[in-house]
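The following blocks contain the structures, represented as structure tokens.
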Structure P
Amino acid sequence: MSTRFSKYSDVLQYMFEHLPMYQRVGAPAYKKNLDNTIKLLERTGNPHLRLKTIHIAGTNGKGSTSHIIAGGLQAQGYTTGLYTSPHYKDFRERIKINGKYITRQYIKYFINTYYNDLEEIKPSFFEMTVVLAFLWFEKNNVDFVVVETGLGGRLDSTNVITPLMSVITNISYDHQNMLGDTLPEIAFEKAGIIKPEIPVLIGEKQIEVDHVFVEKSKKENARLYYAEDLVFVSENIDKSYTITAEGKIWMDHFQIDIGGPFQKKNLITAMAALWLLKKTLSIDNDKLLVFFKNFCTSTGFMGRWQILSNHPLILADSAHNEGGIKYVINFLNSQPQKNLHFVLGFVKDKDISHILRLFPKQAKYYFVKANIPRGLPAGELAAMALEIGLKGKPYSSVKKGFAIARKQLSSNDILFIGGSIFVVAEVL
């Protein structure tokens, strides 16, 4: 192994600046084939072939669903790998085993060992990260790995695995410039993770796209399940849940320490996946009940409906497309409060005109730009928002917008921070 990089900080700089990163530069980093991933996997000994995986795609809720499924397996004592993207604060968030991040030492080892291969193959940042993750999971002899797709599914770098199960959470408009302009076109890309004779679970029945999944499942002879046909989740007065599976109570007084208007939907999908896995794996109900009370700490879950303060209520969430934002706005509009405040920032390569129209006109806005090249300048965002009646000022940074917003709050007000995962990352 060459020691081209002796410091971890130099390794990070190489990865972020030298390998095209979608989160930073957008579409140019998206490779419309699996060639680079396959080549790099071959150079590293094809670690993915020796992993038992569960594959998760969909527009919204992938990260939460992936964490809950991984948590359910971890609760049983299985050594469970989890691959998600993007990260909030630390690159290592993407690659976890039982909630613990990949080590800096191994990342350094990987880049130094395969530097010449990286220079020759020239993978994107995401392609490299997928291979790094699979190697780390293999090295640690994990029992299972939950793998979240990045963009789409069919051409996503993670789509080299043959999983135990494929899960598709839902379909909404997002990344149309790469995945298609209609919901069926987007669904076709997500359905690319459906494999021959591997069961597939759909998180949400949607009339516009169901035929896509039915046709693909038939073609692949894959058994198709819908989460809502398997699992029903009802909320109790004490905020716990009763989970019914195939008509019988599975778990009562189930508690999970995450909130948000969409988490019940994600919980149904993830629990349906665990119910299907329970048919072939040992899954103990009592272990699930104990584990999920401290779910966030045990799995490293963050950035989704994260409460930063209660009085006033300050919330951060990474919903960033029409489907996710609708849930956020409906919830906020249903809350009794004096005033609503939003610290908002978006990326510039996304059509946000439909998204902006969802926001309430009576709220106060603080427009910001995340500290990434793809960030939409705050002044441009403020001008676009004003055209549809959203009033507020642009600020030179997320931190400045957030600081000024906090000073304006009364104890009954609500402040929401979002629009982009990169805005959320800067306030966590």
Structure Q
Amino acid sequence: MEHVIIGAGPAGVIAAETLRKNDASCSIKIINDEPEPPYSRMALPYYLVDNINEAGAYLRKSPNHYAANHINVIRDKVESVDAGAHSLTLAGGSQVKFDKLLIATGSHPIRPPIPGLDLPNIHSCWTLEDGRNIAKNATRGADVVLMGAGFIGCIILEALALRGVNLTVIEMGDRMAPRMMDQTAGSLIKKWCVNKGVRVLTSTRVEAIERDGEALSVKLDNGDRLRADVVIPATGVRANIQFLEGSGIETDFGVLVNDRLQSSHADVYAAGDVCQGKDFSTEEFNVQAIQPTAADHGRIAAMNMSGRDTRHQGSVNMNVLDTMGLISTSYGLWMGVDGGESAVLTDEERFRYISLQFQDDVLVGAQALGLTNHVGVLRGLIQTKLKLGKWKDHLLRDPTRIMEAYLGATQSIGHNAGVM
């Protein structure tokens, strides 16, 4: 069996290892379009603050890991795929045949149509090469403008602040992390960062970037200009599906798949940021560009590729951020549901916040800020759809009683089962 995986991120690497575990004799190829060994983009902030070197970002630390597992990593770029012919064409002109194909090409940073965004010293923090360029130019005392305070922006933010730069964050939304935190939580993250010496401008857009001698001049929509030695766009990502045009594989925002992560072609699968997979909470199919989902997809896709029928139950939308020491989390339908109920507790002075969202007596979403004790329990309650019964009322009065409610509800189920 010839297995080919396009993409060397967590989804692709975990898929390759799962395939090898299930079949000792199959052929496995990973096609990696970057010059480095497979690495984690999530490690780049640690690289920027010298907690790790480049090798520390590699997904597998042993230099012979792939060879030892008979996984052939090919450094090339896929130009096109012909699903019907079970083949793909590489940039060098050669063709690779496959019996089963996994598309795990991830995503790329969105470059908004802003004049001047192609000038020197403007780098998305997305590749190791980006990391090298940022580390070279974002030195202590440098003026740095970070465009975007979403999930990716907030991760980069802390690393930049620790480098001792003069940091300004520009976010067009009315709060930080607007796609994972509500107004209260997002505003508290902003206040926390400002207290730490970071300038944060929300409800603000960059209109243009121009040269100003050796530096850059960032023009804002309010007419102000910011001097910058480095500009880092972190304005979202988009799935890498452009090379699939004419492939016979159906795409939308990502590769369309069923609940086995199988595409419109029976021998082609998708995983990770490029996969338009099932959302656990909504049962809709969308792209979740987060690493836990990529890891989950990689394993399940490989199980199905190797003939072990495995259904994808859907990934829980899950975000965990550490922003300059303030931990924030959101799970599932954190924004609530129509007709649902909420339990909210806020302590702004201590930067503490928790919001629970219910549908009937089931927890369907949650946010927490500065509270980390019950992060795993929150996810478990959402994923198991545990009926809380009377414990929902306890949580409506005091949403911090998560563990007590979980234990009480599970013991109640066990007791009732024993009675029956």
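Observations
- When mean count of other Cβ atoms within 10 Å over residues 97-104 is calculated for each of P, Q, the greatest value falls to Q.
- Identity of the structure behind 13.9 (criterion: mean count of other Cβ atoms within 10 Å over residues 57-64, calculated), options P, Q: Q
- Origin of the value 2, 10, 17, 19, 16, 11, 8, 7, 6, 3, 1, where P(r) over Cα pairs in 5 Å bins from 0, in percent, for residues 89-184 alone was derived from one of P, Q: Q
- Which of P, Q yields 4.3 [distance in nm of label points 7 Å out along Cα→Cβ at positions 105 and 209, calculated]: P
- Origin of the derived value 4.8 (distance in nm of label points 7 Å out along Cα→Cβ at positions 65 and 225; candidates P, Q): Q
- helix-only ellipticity at 222 nm (-39500 (n - 2.57) for each DSSP H run of 4 or more, over all residues; to 500) from the coordinates reads -11000; which among P, Q: P
- At a computed 0.95 (FRET efficiency 1/(1 + (r/R0)^6) of positions 49 and 321 (r between Cβ atoms, R0 = 25 Å, to 0.05)), which of P, Q: Q
Only the coordinates and a few stated rules stand behind these numbers; no lab work does. Please read these numbers as outputs of a predicted model, since none were measured by experiment. Cβ atoms are built from the backbone, for glycine too; each structure is taken alone.
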